[in-house]
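Please find the structures below.
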Structure I
Amino acid sequence: MNFVPQIIPDLIIIEPNFYGDDRGYFSEIYREDLLSECIGSEVKFIQDNESMSTKGVLRGLHYQLPPFSQSKLLRVVEGKILDLVVDIRRSSPTFGKHVALELSSENMKQLFIPCGFAHGFLVLSERAKINYKVDNYYMPEYDRGIAFNDPKLNIDWPFPLEKLQLSKKDKLHPNLYDSVDLLE
C-alpha cells in the first residue's frame, strides 16, 4: 500500500497494491497497522456504511461535533465521484482550505479523512456506490454541515450548481464563516 499525504497533510490517499492475472485480481484494501503507522495514532473503526447515488447527486458537506466527531476511510466500489474535504479546525493553518479528488472504482484509491473536516461528494458517473468506515457512531443531534456553494471556499464543482441534486437539509447549511459549531 502507498500512503500519499495531500496538500492538507492530515488527508491521506491510500493506493492499494493489486496482484492480477487473467482470472482477476487480489488486493488488500485495509491494514490497520499500516494506517496507524502512517498517521501516527490508532484509529478504531466501528461501523461500515454504504451509499449509492446517481449522477449529479451532491452529498455534503457534513461533519459531527465532539465527542462524536468521525474519522472516515472512504472508497468507491462502483462508479466515479469528486470527493471534497474542507478543513474546519479553526486553529489549523489550513482552516477553510479544501481538497478535491476524483475517486473511482477504476483508480481504486481510498481517502482517509481524520476528525476536523467537513466531507462531501458529487457523483460524476451514472451511479456510484461508496463504502466508508467510521470511528464513531452517527448522532443526529451532533450532525452539522457547511454550504457546498460557500463563495469563500471557492469550490469548482464540475456541474452547473442549478443541476446538482441535494437533500433539503444540505441546501440549508450555513457558510463556513457563519457556522458557530466549528472545531478547535
Structure II
Amino acid sequence: MPQLLLIAGTGRNTGKTTLACRIIQKFSTGKTIIALKITPHFHKNIQSGKILISESNLYIAEETDPTTGKDSSLMLKAGAPQSYFAMAKDEHLGEVLQNIFRIIPSDALLVCESGGLRDWVVPGVFLLMNRKDIEILKPNAEKLKMLADRLITFDGEKIDFKLDAIEITDNKWILKRI
C-alpha cells in the first residue's frame, strides 16, 4: 500500500502522534492527507466524533472536533481534512482498512498510527518510534524493528528524524535513503 505511511511505537508515549502531526502539517498543502488512529484497546464512553461503525469487535468514528486533545483530533488540527479513530483487535484490522478506503477519496494519502496494521499490509513507509528513556517494549516490538524502514528515537520533546527524508512521488510515500 504505497499510499500509506504507517507509524508504530515500541511502547506508549513514544512520539507517534507528534510525528504524525508534523508529517500531516508538512505534506497537507496541495495533497489530501487522511489521518487514521487505530488502537486495539477498547475505550468506553467515546464522546466526540461521528460514529460510522459500532460493533463488539470494531469501532470507527470520524473525528469532527479539532479541540478535544485526542490523537485523532490533533491530526485533524494538524491539517488532515478527515481524521478517523478506530478500535479493533488485530484480527479485525483488515475490516478497518476496507471501511476507511470505502469512504476516503481514491487519490488520498493516508497517515496511520497503528502497530498491529503492519502484520496486514506493507506500507509505502513504515516508521517505528522508540522512547529514548524507556526500556519497556511491547511484546511485538522486536518484530516491528525488523520490519521498520526507520527506527526513530523520541526524547519527550525532540524527534531524531528529519521530515525531508520523506517525499511523495506519484501519490506514493517514499523514504529517501539519506
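Looking at structures I, II, which one was distance in nm of label points 7 Å out along Cα→Cβ at positions 122 and 154 calculated from, given that it came out as 2.7?
Value 2.7 for distance in nm of label points 7 Å out along Cα→Cβ at positions 122 and 154 corresponds to II out of I, II.
Ok, one more. The value 0.95 for FRET efficiency 1/(1 + (r/R0)^6) of positions 130 and 170 (r between Cβ atoms, R0 = 25 Å, to 0.05) was derived from one model only; which of I, II is it?
I
9.8 is what came out when mean projected area of the Cα convex hull in nm² was calculated for one structure; which of I, II is it?
Here the read-out was taken from II.
Here helix-only ellipticity at 222 nm (-39500 (n - 2.57) for each DSSP H run of 4 or more, over all residues; to 500) was calculated and came to -1500; which of the structures I, II was it taken from?
I
Out of I, II, choose the structure whose coordinates give relative contact order in percent (Cα under 8 Å, 6 or more apart) equal to 34 when calculated.
Source structure: II.
Hey, mean count of other Cβ atoms within 10 Å over residues 26-33 derived from one of I, II reads 15.4; which structure?
It traces back to II.
From I, II, which structure was distance in nm of label points 7 Å out along Cα→Cβ at positions 82 and 114 = 2.7 calculated on?
The read-out comes from structure I.
Since every read-out is calculated from the coordinates, none of them should be taken as a lab result. These numbers come from a predicted model, not from an experiment. Cβ atoms are built from the backbone, for glycine too; each structure is taken alone.
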